[in-house]
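What follows is calculated from the coordinates using simple rules that are stated; it is not laboratory data. The structure presented is a predicted model; accordingly, all values stated were derived computationally and were not measured. Cβ atoms are built from the backbone, for glycine too; each structure is taken alone.
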Structure I
Amino acid sequence: SSCSLGHRQGQGPLHLLPRGLVKSTLSPASGWPKDCSEVSAGSPSSVYIIQPTGLDPIVVYCEMNATDRGWTVIQRNRQSTDITWAESWSTYKYGFGDVHTEYWLGTEYIHHITKQKVYQVRFVIWDATDNIKFADYNLFSVEDESHGYRLRLGSYTGTAGDAMDSDNPRKVHNNMKFSTKDRDQDTYRGNCASRYGGGWWYSACYSVQLNVKGGITWGSLCKGNCKASATLIKPALNH
């Protein structure tokens with residue numbers, strides 16, 4: 001279950017660690033897991049060190065369960081967050097926040113994780129009345145920086161609604177490049193990230209906005225009043 005991702009967690013602060021700090025830590029003989037799916041089954045949901053191919057070790061939150069491979073949490077937010085989310089391209093690139101509460105793992109790190117193999121994604125949304133809904137896409141990848149960290153999604157299943165993909169070109173997120181307040185790669189005449197307060201895969205502009213202070217939106221499920229969100233990835237089934 002993903003219920004332990006609840007947005008009321010009050011664990012002590014542990015920020016994303018500088019790469020040098022983790023690099024000096026003695027790694028296990030077998031090396032660090034490449035993502036949370038390689039953390040031993042039955043381990044608790046907690047903060048772990050992983051080392052995706054081509055990267056120094058990084059700190060992530062792993063959502064674990066007893067019967068399945070763990071999920072790597074790449075994003076988490078709540079309505080009452082202290083984070084502004086209105087950050088620069090370079091800040092989004094390398095991540096920010098607190099891995100125990102609200103954070104963005106880092107667009108560069110997300111890209112490196114998803115190029116290791118074929119991944120799936122689960123968006124977990126707490127709606128306006130705190131009901132937990134899911135949106136699963138059977139494929140998830142983020143292209144490299146030279147391609148604008150473009151998002152690629154597969155087909156949808158779930159209970160939250162297929163808000164990331166749309167027939168409306170002004171509201172679609174699939175196949176969009178990532179935009180921030182200082183790097184505008186959306187299809188809007190202005191800058192969606194500046195206007196709406198956070199980096200995201202905007203078109204002109206959005207039906208989903210998870211990286212925002214106080215206005216979390218998922219399609220028609222909760223427009224600006226979602227209680228919380230989390231974004232989790234793991235290798236796709238049969239991969």
Structure II
Amino acid sequence: MENLALTTLLLPFIGALVVSFSPQRRAAEWGVLFAALTTLCMLSLISAFYQADKVAVTLTLVNVGDVALFGLVIDRVSTLILFVVVFLGLLVTIYSTGYLTDKNREHPHNGTNRYYAFLLVFIGAMAGLVLSSTLLGQLLFFEITGGCSWALISYYQSDKAQRSALKALLITHIGSLGLYLAAATLFLQTGTFALSAMSELHGDARYLVYGGILFAAWGKSAQLPMQAWLPDAMEAQHRSAPISTPHRW
């Protein structure tokens with residue numbers, strides 16, 4: 001099960017590298033292939049988890065001494081959200097092959113290696129965000145999704161697209177300050193970044209950690225008063241432009 005979780009996480013990033021160095025005419029094919037392989041691994045992981053009949057499985061990957069910096073957790077909630085983000089990622093990748101063509105009346109343009117590479121990184125970052133067992137890991141993948149959002153919104157590289165992408169990057173990264181605060185507070189109070197340690201918090205520390213996480217989600221999901229970037233995100237490739245924002249998956 002642990003190997004399946006790692007494969008599900010790493011495949012999109014490997015695919016992004018392959019797409020980046022492949023001939024442009026093959027970029028869409030490689031993109032769909034790796035998105036499909038990631039989906040198959042995800043389904044296998046979910047099947048293995050339910051067959052194991054366990055409440056949760058935690059795998060620590062990076063630690064310093066007794067402090068876990070990054071790991072994966074597989075439980076009912078993470079597998080459910082993982083299914084949603086990876087499967088939708090596959091659908092968007094397939095849709096892109098028909099939308100990003102020279103026959104598109106609004107944007108007669110074939111999808112490039114850059115587009116499919118960032119889309120795969122986005123899928124991988126969303127999987128990492130869902131599966132991470134530590135706040136530090138979630139913070140890492142949270143920032144990666146922000147970078148991918150910027151790249152996808154600014155894809156056409158017009159002045160308006162670049163301004164819209166910068167606005168999205170700035171506002172969502174203001175939200176990410178909440179995750180920095182939450183991670184720092186959790187570590188200072190418990191000596192670990194593990195999400196499971198949040199149950200040990202009391203008083204003001206609990207409010208800071210939960211409030212920081214909520215603030216980060218608030219910015220990423222474009223809730224008032226941090227919604228200003230979302231309408232401009234329609235400068236992205238699709239009319240379903242919110243694919244460039246993880247909260248919409």
Structure III
Amino acid sequence: MELSGRTALVTGAARRIGRAIARGLATRGARVAVHYGRSAADAQALIDEIRAAGGTAEAFAADLADPAAVLALAARVEAELGPVDVLINNASVFYATPLETLGERELDDNLAINLKAPYLLSLRLGRAMRTRGAGKIVSIGDAGATHPYRDYLPYYVSKAGVVALTESLARALAPAVQVNCIAPGPILPPSGASAEDEARILARTPLARFGGPEAVVAAVVYLVENDFVTGTTLVVDGGRSLV
């Protein structure tokens with residue numbers, strides 16, 4: 001699928017990897033719906049940047065923990081930018097959950113944002129894509145879903161679910177819609193990481209560096225533009241999963 005002239009919705013697009021994805025799609029001619037939760041200023045700065053470069057983008061606020069807000073987001077994007085051709089499920093929550101303090105709330109938080117919202121958006125927009133005869137869905141998982149860190153149990157449960165969602169949707173929406181997942185590894189240093197923390201991460205990464213957001217952008221573009229790849233999880237982790 002050529003991106004020029006297409007409408008793309010990127011969730012969690014105001015910061016970090018999502019921001020780079022939105023910018024990358026806009027650079028290639030897509031009309032980009034920039035979803036954000038609370039980062040309104042960051043989202044507007046991205047919109048201004050895309051427009052200054054000659055692109056088209058609009059910001060859309062929505063609480064992805066609220067199923068009604070998720071479905072309303074899809075409807076608003078369609079009303080303002082037209083039918084969605086490309087859905088990037090990027091928004092995610094990620095915080096430590098030590099086993100001793102784990103309860104139902106932590107699981108609900110992670111599942112709501114990391115799995116249920118992609119599920120609802122993919123069904124709502126994927127069905128419309130299938131009716132029109134074409135579409136792309138790319139969800140951002142995590143390379144750690146198969147090699148999890150300690151103290152992030154609900155997070156990795158939710159990200160493992162994203163892989164299952166991807167494979168199931170790929171079969172359900174074929175042949176019109178291609179559905180894939182990207183599993184990033186050490187793309188950016190964790191927020192608040194010390195120099196020692198970063199060194200430990202890189203010591204366990206064969207390529208010995210952080211990949212940078214553009215590594216994920218390149219993977220997204222590949223999966224959107226290639227019409228013969230579906231149901232796969234593309235690991236972008238500098239070889240971290242080999243260790």
- Entry that produces 1.4 once distance in nm of label points 7 Å out along Cα→Cβ at positions 197 and 213 is calculated, selected from I, II, III: II
- Query: From I, II, III, which structure was helix-only ellipticity at 222 nm (-39500 (n - 2.57) for each DSSP H run of 4 or more, over all residues; to 500) = -22500 calculated on?
  - Reply: II
